[in-house]
Structure 1
Amino acid sequence: MRILLVDTTQYRPTTPLFRDAVVELGHTLRFIDEGPFLEPLEHSLVHKIAYRLRRRRPLSFGRFNRTLLDEARAFRPDVALIVKGTYVAPDTLAAIKRETRAYLINYMTDDPFNPAHASADLLGAIPQYDLYCSTKRAILGDLDRAGCLRPVHTWFAYKPELHFPEAPLSTDERDRFAADVAFIGGADADRLPYVEAIAALPNVTLALYGGYWQRHERFRARARGFAVGREYRLALGGARIALCLVRRANRDGHVMRTFEIPACGAFMLAEDTDEHRELFKGGAEAAFFNTPEELAEQVRYYLTRDAARRRIADAGHRRVITGGHTYRNRLAQILALVPAR
């Protein structure tokens, strides 16, 4: 199968999600990288202002879409798999489908109806896709109402080459990443009460990795910057408890860390959602909480039970690595939904 993949290298090594998987499954790949087109947004004030004035269209929007269409015309894919596709114009998708007869798939990792992400292009593209794979089960009804041809719920996954138990190589690394509780993720407003509940516990070391924690005076001393690649594994491995919070604005039932934390061998304390319950047995493969108060209780409980934490972490690790949850598995599951021609 000839697969045109659109994703980004902006968040390497986590992204792109499926590039290696396409080749591993024996398909022919043409990869279109959004990253270089969007890089000026990270550094240029002019580009940032233009992005706002153009209603979330970067100055490179036209060039990116022309490149995508030209590549599709030359490659003639059987499938065009687009991850998120925030900057893919509906007209570009229509032209690809009309001129190449490619089967169009979106793997949507955000909620396109969330005002933080929504744009006329993102919403207008929904009816163009033949298959819309959303990691948010809660948005399937909205996708139907938006004219989606075939909305399906799809899980996140993990990368075995990136997410595995990592041992520190030195005492310095061990000390640097040691924590009672670690959270990797941004300082969203709805997450603050949960983190505050942990911060209020006496004699509990809390490590916060991700964006904007330093903006909050209460958490500034606990902010440890970003953790990617090996440091991501060390941050999880150095924590006695790894916190897994979903993003409510995205209507998440699970997140990338749902798979990545257990894959790295860490003990996961996760928000109690239907999807987390579907994936893990509570108290045996992960631990769950609902409220900030319950989270604090769970932290106090498990910090005094080393053997239980290790047993649950080991069971959660086995569940993930034997459960068919790699991005290679996920790609195979998605492609199995493509009709035979």
Structure 2
Amino acid sequence: MIPFPLPPLPEQRRIVAKIEELFARLDAGVSALEKARAQLKRYRQSVLKAAVEGRLTEEWRRGHPDVEPSSVLLERIEREREKSGRGRGKKLRPLDASGLPELPKGWTWATVEQVADVATGATPLRKNSKYYEDGTVPWITSGALNNIFVTKASEMIAEIAIHETNAKIFPIHTLLVALYGEGKTRGKVSELLVEAATNQACAALMFDGAASLIRPYIKLFFQKNYEDIRRLSSGGVQPNLNLGIIKTTVVPLPPKEEQKEIVSEIERRLSVADKTEATLEASLKGAARLRQSILKKAFQGELVPQDPSDEPAAALLERIRAERGEARPAGGRGRGRRGRPRKDAAIQAELI
């Protein structure tokens, strides 16, 4: 049995009418906030789309006609990878750009594997406790990639797991792409701000030398193409990405100077969007608190004025008890004809 405060019937009607009025206004405000949030999401995507298509920096290119084309940067990256041995023995798939859209002057098409080392991690055997006891190595799963940066791990593994399994430590500023995960995780990109190992659900993109210059742009490219990359997934009930898909992802590559301008312009525009989004989220949380506050005031008798001429709630309750008592035979609960529960239409109508 749960006791609750019972106001007089006329006051109940005033309370319900007031709640409906306030909730209608609150719902309208929440709807406007959610619409603004959806528009902000579309704005983010439109800015990122304009960036990777070259429209965001059209004016900048007109003022910088003599910058080094990105094809020169790409050749430099490939030479560095070959010299270091990272590209040796790896026959890259030839890129056929004949069916791809025309790019702005100075841009070129490239695949992710041309500019980054792509790898993945592993999950050390769970039943082998030595891989997890007293762990000191941060170990990242795809769930952490819902944030733009990864600053900490929810779990640690031991150093011995790095030596005895396929788990490996990736350096700071490695980009991680979620190969699979529940909900909207698959396809998310994040950046490591700590040295960490990952499980096999993360693709790690490592940039070194001249390639490190293009890492911020590549991160923005994956953010923009989140939905497109998700659609490349394969599988049944839970589609997955794989390293092959990530490696062969084709990227429109601007000159390095233009990349800096793109990143700077996006950061400027999206920082404003971030502040706006924070304000919207705070307002939505405030609306939820206000809804609870309205209900709290209603049940505390503080939402509407009280009228001393109202019939006391005790009289209403006594009448309900009396009518229920009339329908209750000796030794049993109130029942109507043929043992069915008795329904008093008058009382029901009065309580509506």
Tell me which structure, out of 1, 2, gives 14 once relative contact order in percent (Cα under 8 Å, 6 or more apart) is calculated. 1
Distance in nm of label points 7 Å out along Cα→Cβ at positions 177 and 257 - highest-scoring structure of 1, 2: 2
By the measure mean count of other Cβ atoms within 10 Å over residues 17-24, tell me the structure among 1, 2 with the highest figure. 1
helix-only ellipticity at 222 nm (-39500 (n - 2.57) for each DSSP H run of 4 or more, over all residues; to 500) derived as -15000 - corresponding label from 1, 2: 2
Given 23.0 for mean count of other Cβ atoms within 10 Å over residues 105-112, calculated: source structure among 1, 2: 1
Quick check for you: by distance in nm of label points 7 Å out along Cα→Cβ at positions 1 and 265, which of 1, 2 is greatest? 2
Work out which structure the value 0.98 belongs to, where Rg/Rh (Cα atoms, Kirkwood Rh) was derived from one of 1, 2. 1
Quick check on the output: 2.4 is distance in nm of label points 7 Å out along Cα→Cβ at positions 81 and 321, derived from one of 1, 2. Which one produced it? 1
Give the label, chosen from 1, 2, of the structure having the highest value of distance in nm of label points 7 Å out along Cα→Cβ at positions 73 and 121. 2
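Just so you know, all these numbers are worked out from the coordinates, no wet-lab data involved. Keep in mind that this is a model prediction, so the values were computed, not measured. Cβ atoms are built from the backbone, for glycine too; each structure is taken alone.
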